[in-house]
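Q: Some structures to go through are shown next.
Values in this text are rule-based calculations from the coordinates and carry no lab data. Not measured: the values here are computed from a predicted model. Cβ atoms are built from the backbone, for glycine too; each structure is taken alone.
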Structure I
């Protein structure tokens, strides 16, 4: 059964994710061989960081295909801070 088959989504359809909502892959540990900029605006290199992809399925016609997709990097400390603060 689909997660969105619950009766609450019938009553509150705005809770269902839309095609313009971003989907994120899981964080993967990678080594930063060259300088990268993290989500928290730090420049990091020669250490392990975490990487994920942000994917937006639908793009408005005036933008090129995949214009809102991007790769995001972050350190483990900042990921934990973001989780505790309630942002993803």
Structure II
């Protein structure tokens, strides 16, 4: 999903006419730092979470499922609104 999000952002924001709504990512979009963040730091963060899942994750599972669900909804919304029409 992260790769799809990166490609959609590149297509819609960098190449297209849309804007980035995330105020934390807005300054990075279109720079090499955006590529580094989306395709390296995010997967490394997920790898870290995977390695500590036995210690930290059980008490935060509800928040993790909620975050994953919301992220999936954003990706599906982007696909339906901008690509399926």
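Q: Kindly point out which one of I, II the value 33 was derived from, the read-out being relative contact order in percent (Cα under 8 Å, 6 or more apart).
A: It must be structure II, since only it matches.
Q: Let me ask something additional. Where does the value -4500 come from, among I, II, when helix-only ellipticity at 222 nm (-39500 (n - 2.57) for each DSSP H run of 4 or more, over all residues; to 500) is the thing being computed?
A: Clearly, the read-out refers to I.
Q: If you work out distance in nm of label points 7 Å out along Cα→Cβ at positions 22 and 54 for I, II, which one comes out largest?
A: Top value of distance in nm of label points 7 Å out along Cα→Cβ at positions 22 and 54 goes to structure II.
Q: Same structure, new question: Using distance in nm of label points 7 Å out along Cα→Cβ at positions 14 and 30, single out the structure from I, II with the greatest value.
A: I
Q: A value of 15.4 was derived for Kirkwood radius over Cα pairs in Å; which structure in I, II was it taken from?
A: Label of the source structure: I.
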